[in-house]
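Multiple structures follow.
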Structure 1
Amino acid sequence: MREITFIKQNKEKWLEIEQVIDGKVKKNPDDLSSLYINLVNDLSFAQTYYPKSKTTVYLNHLASLIFQRIYKTKRTDQNRLVYFFKTEVPLLTFEYRRYLHYAFGFFILFTLIGFISAHYDKEFVNIILGESYVNMTIENIEEGNAVGVYQQGTNWGGSIAIILNNVQVGAKLFLFGIFAGIGTLLVLIYNCIMIGSFQYFFYDYGALADSAKGIWMHGAFEIFAMIICAMAGLILGASILFPKTYSRLTSFKIGFKDSFKIFLSTIPFTIVAGIIEGYLTRYALVMPSVLNIIIIFGTLGIITYYYVIYPFKVSKKHR
């Protein structure tokens, strides 16, 4: 069968499925399952006879969306919040996993730019971090207290201020994706250059190890969450730039909804990072090294598992 004939024969059915996904048409679980089975059959046919066609890509995407609609319609004993973090976010993370790869790639690239720039231009750190902050940190390093900046203020006051600031940065990374993803990249490059130049600054003064003990106690959650927020922003931007077979408005609605859920999932990690920074980072150089290592690699392991490994397990379970 020619592809154009295949499309004409099934176009109305696919449009009906799009309306179901958009919520314009209501279907009971049995009807949804029937639609899904028919769509999977169409997808199998397309994969066999038109493997490199846009039709196959479209049907694959449509099948994943109708599957999620079916799964949400099923009765479940799980609490809605538990379902959100245990199932919904991992499935979305798996579906959009290539954007996580993009976000990580940009993070590494932009951080290296900051590191290299600080290496070749000694005034670069002053420009990025501010001269007063740099001078204060130099004094702390000379006194053998590289993490002295984290010892200012009260525990709870510092935690609240840090959490609010980090949530704001994450929200910008996500929301600025509406500018075709360029806004997300601009926010990301600014923060990554700051991280890279900051790390070189400590390296240049021979305090990289001491700074790492403090910075990465909270940084594993904080920076990884920042990357996930950038992922959400890129998803939002891509939904505008690449609507596929949807109208641009429909694609934007789907992209915004999915990326917003991914952004929301970072909030608990951001809060915990702020608490660690406010209550524990200030004691990084006096606590046992073993405890320091456990906190750093423990937090890194948790967030890496949740966003990188766990989504594959959930997808395989619900495939």
Structure 2
Amino acid sequence: MRYLAWFTEIPDEELALSAGGKGASLCRLTRGGLPVPGGFIVCADMFNFFMRESGLRDRVLVKIDGINFDSNTDLVETSREIREMIVSTPMPKELDLAIREYYLKLGEELDPSERENHPVAVRSSGTAEDLDDASFAGQQETFLYVMGVDDAVRYIKECWASLYNDRAIFYRRERSFDEREISIAVVVQHMVAAIKAGVMFTANPITQQRDIYLIEGSWGLGEAIVSGIVTPDSYTVDKTGKLLDVFVSEKETMVARKIGEPGVEEREVPEERRNAQVLDENEIKELAELAVKLENYFGKSQDVEWAIEAGRLYLLQSRPITTLK
């Protein structure tokens, strides 16, 4: 049993089942010396232990077996009941203490007054993510600017519960996945206070061109792009690093940290930045160089999430592009 692990600790052969798709990618990227914010994995074994020891596993399976999938109302209501069962069940003391220890160690480089409340991102990482014949990406929850270990534990359980949202249950049913084999890990990671962020494709998924990189960026956190609330700037670069095309959009909205409390919120972009180009020439070059490293490391085209904090580029996620022919 492996309940908690730093990004460098899980053997390659255990990554898929212990860390899930997102967690496994971050572990591999960290081992490759790429600029990944530090963090740890709440392994799938901890979720399995929690569900088994609390008696929730059998109760959840009974509820899912009883769903009338011809009734959306029944599906939604049963999903809500399952998620409430998980969130309301106390975390066993030994698990709570273990998470607390890892959380505090993650912040040990900070001032002692900040260690107990340093901001982290808490991200779901399903063990069935990024399969060749199915994509569960985006079906489970992510929580940003989580402050303090009590909230970290709370949102870890929220991530666990999101394994049973109605969309995920229905998707697994349609794909004939065995609910008894489904599990989930959670990534707890330093929160990058991004001044600018975005995505990058090391091949163009629309035109199918594999000899160019497509970079998109906006102000604040990358969730503004992922959620579709902003049209990002777009930069096309060839594999020599030459900038081929730039599109600068009007960016009226950004996602940023809430003022004075945990979490994030949508906020108006300051007037002077709305029509300003997000990335400068050096940042575009640095991202293109990162794209080369990622393709060489994984041996295939990648779908990348990145962020820049205080002039430093961070890699938040990298997964294969699944839409290339």
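Bear in mind these aren't lab numbers, they're just calculated from the coordinates by the rules spelled out. Since the structure is predicted, the reported quantities are computational estimates derived from the model, not experimental observations. Cβ atoms are built from the backbone, for glycine too; each structure is taken alone.
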- Query: Can you tell which of 1, 2 yields 1.00 when FRET efficiency 1/(1 + (r/R0)^6) of positions 122 and 154 (r between Cβ atoms, R0 = 25 Å, to 0.05) is derived from it?
  - Reply: 2
- Given that mean count of other Cβ atoms within 10 Å over residues 234-241, derived from a single structure, equals 16.1, which label among 1, 2 identifies that structure? 2
- With distance in nm of label points 7 Å out along Cα→Cβ at positions 18 and 42 derived as 1.8, matching label from 1, 2: 2
- Which of 1, 2 yields 17.2 [mean count of other Cβ atoms within 10 Å over residues 2-9, calculated]: 2
- Task: Assign the value -26000, calculated as helix-only ellipticity at 222 nm (-39500 (n - 2.57) for each DSSP H run of 4 or more, over all residues; to 500), to the correct structure from 1, 2.
- Result: 1
- Query: Looking at structures 1, 2, which one was Kirkwood radius over Cα pairs in Å calculated from, given that it came out as 21.9?
  - Reply: 1
- Query: Given a computed value of 23 for relative contact order in percent (Cα under 8 Å, 6 or more apart), which structure among 1, 2 does it belong to?
  - Reply: 1
